[in-house]
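The structures come next, written out as structure tokens.
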Structure P
Amino acid sequence: MTTDTLPKRWKATSPDHIQLYSLATPNGQKAGIALEELGLEYDAHTIDIMKGDQFDEEYLSINPNSKIPAIIDPHGPNGGPLSIMESGAILLYLAEKTGKLLPDDPYWRSKAIQWTFFQTGSVGPMFGQFGHFYKYAKGKTDTYGEERYGKEVTRLLGVLDAALADRDWLADEFSIADIMTVPWVNGLEYYEGKDFVGYDAFTNVHAWVERFMARPAVQRGVKVCGFG
């Protein structure tokens, strides 16, 4: 099977639409929210990572790294299909394709891209490791992991809180940077780790999350490819 070919296992209802392969984890929610915010037509296919769908040969042709989310745009830059892995790359592509969710002003556009990379390089990895050690590995090892990553999550929340002290959104206007980051902050609730990292002290972050979750498209997007 060649790259960019629609997989047969996850049959496309509308092959002319964007095909989303995901699960409503913090990473997966980003793509669903972006597609809803942009109003793009898409087919959603659930990739059950608990059952190993991400290792299916057909899925590997879309995302060789065996992660979610991934998309195929049947109308890529050269007129043919394009498969895209990595949530940050997906959101940047969709924003550039539509001319939305990235500021027009070059200064704030750069800020949006910087915060997007901040999520992929810091928030996602550190929050994920904290969740693993705090919830899933608790009692299986010593407390070093949860303490080390918990401190880093607290530090990162402080970075976000400072950035949001004088504005509603990370890049001044609502953008892919917010979509990239809030699902991971909300993941602290699932990990039952808010108290451990002192979440309530970050009032600007809390208000930002509430603004984000009040958006109708966000409320739809977090449910895309939901858990059973």
Structure Q
Amino acid sequence: MKNRLFLSVFLFAAAFSAFSQHTQVQNQLFSDTKWLHFGFVLGMNYQDFEVKHNNVIDDDGNQYYMEVPTYRPGFTVGVISDLKLLECLDLRFVPTLNFGDRSLIFVNQNADEAPKSQILKSTVLDFPLYIKYRAERHNNYRPYLIVGGGIMWDLAREKGELILLKPMDVTVEFGVGCDFYLPYFKLAPELKLCLGLLDMLERDRSDLYIVADQKYTRAISKLTSRMIVLTFNFE
């Protein structure tokens, strides 16, 4: 299986290399000369957490841990504003709206207790500012790197759940992509990672109807957000 996979990757790379050596009709010749242009984003996201636990054992000998057992894709949509700084450098503002959820379970490590579960829904507004570094154009494609950061705001917080998140986060974001110059527009598949910097766990749980459910919040020392986003940029 490994040999066949290696051979397939090798043949794909060889075919792509051979194809890229041929001179093609150059599409969108003047698209990179514009000092300002706009576009839109469609894609999908996977939301996750990085969890640090307190490892606290309560008076009844219970010790709770939170896990994200499965990942489910969400939907991403946004708009692009791109300002050309240099031939290979752009400044981009790409506000997006990310719909998604996280499936959480809470496990008691020290007792034979059925896990508690929660579906944590999120509707996140992301306001990132990026620096985009582009390689030289070759025929009708041009790979690039992006790095930046921004502010995220969750519009879908629901009180009364086992875990409650703070509404705002600050992120660092970076990724890779490639501009493909098509006859009528430029298409760019892009993959990026968004890392939250703030502790998102809301510790004031006066909203809980069952006071004993505060044990799940007390079990967590720090909760930071993670999100992988695959988008298709149309410019």
Structure R
Amino acid sequence: MQHIEWESHRVWSSGIRWFHWINVVTVLALIGSGLVIYNGKALGIAAEGKILMKTLHVWAGYLFALNLLWRLLQAFTGNRYARWGAVLPFRRGYLSELGRYVQSLRRGEPRHYLGHNPLGRLMITLLLLLLASQAVTGLVLAGTDLYYPPLGGWIASWVAPTGVDPGTLVAGDKSMVDAAAWEAMREFRAPFIGLHVQGFFVLLAAVLLHVVGVVVGEFRERSGLVSAMITGEKKLGGRPVDRNGE
């Protein structure tokens, strides 16, 4: 039996690890509250209860969006495993490396990577796109539904009747708004809610696929993918392909 020399490598900085786990918590909170909001009628939730759930959803969304912004900044300022070059699947030679990695999986001898493997890059890129889409559309909806920042003040001014202080408008109360302006605002809102709801279910599927991929990778590569996001260190039983480059 071949003896494998396991070596520890410092990969993920504390900033990336904090992002990951805050993202896990906020996404789970958003999924839970989002499902309650989406199924509000079936669950018999009153209008006041729906406003409360939307408020909780938005506050979780603010934390989620700020955390995502931190990750995007890390893609420019973090260590080389956090930067765009080590995340996005667009570098020269990526497709060839993807083919080699898939072949190594089929042989049962997976190639080792300090950063994301080629399949992981595809998943992380998809997740970042979905997360960014949810953040942007969610911020728009926070303004149209609750008059919350960053667009809430503009939305309130749009729908407030002449002579009514936009700051006095109450979320969910249509008796205080100009009917025509309200309908125009809802037309403006429609594509954003469509993208947000559709993106929600696509993100849910992507998250499940990501979890499955991590579990499979944990068993096949035995590199401590989960523990690395706690300690920052990967333990590899072979020479990492990306030790001298990205």
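Only the coordinates and a few stated rules stand behind these numbers; no lab work does. Note that the coordinates shown come from a computational prediction; the quantities given were computed from them, not determined experimentally. Cβ atoms are built from the backbone, for glycine too; each structure is taken alone.
At-a-glance table
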read-out	value
For FRET efficiency 1/(1 + (r/R0)^6) of positions 113 and 177 (r between Cβ atoms, R0 = 41 Å, to 0.05) computed as 0.35, the structure of P, Q, R it came from	Q
At a computed -3500 (helix-only ellipticity at 222 nm (-39500 (n - 2.57) for each DSSP H run of 4 or more, over all residues; to 500)), which of P, Q, R	Q
Which of P, Q, R yields 13.1 [mean count of other Cβ atoms within 10 Å over residues 57-64, calculated]	Q
Computed 6.0 for mean projected area of the Cα convex hull in nm², for residues 145-216 alone - originating structure among P, Q, R	R
Read-out Cα extents along the principal axes in Å, computed value 48, 47, 26, structure in P, Q, R	P
FRET efficiency 1/(1 + (r/R0)^6) of positions 33 and 201 (r between Cβ atoms, R0 = 30 Å, to 0.05) from the coordinates reads 1.00; which among P, Q, R	R
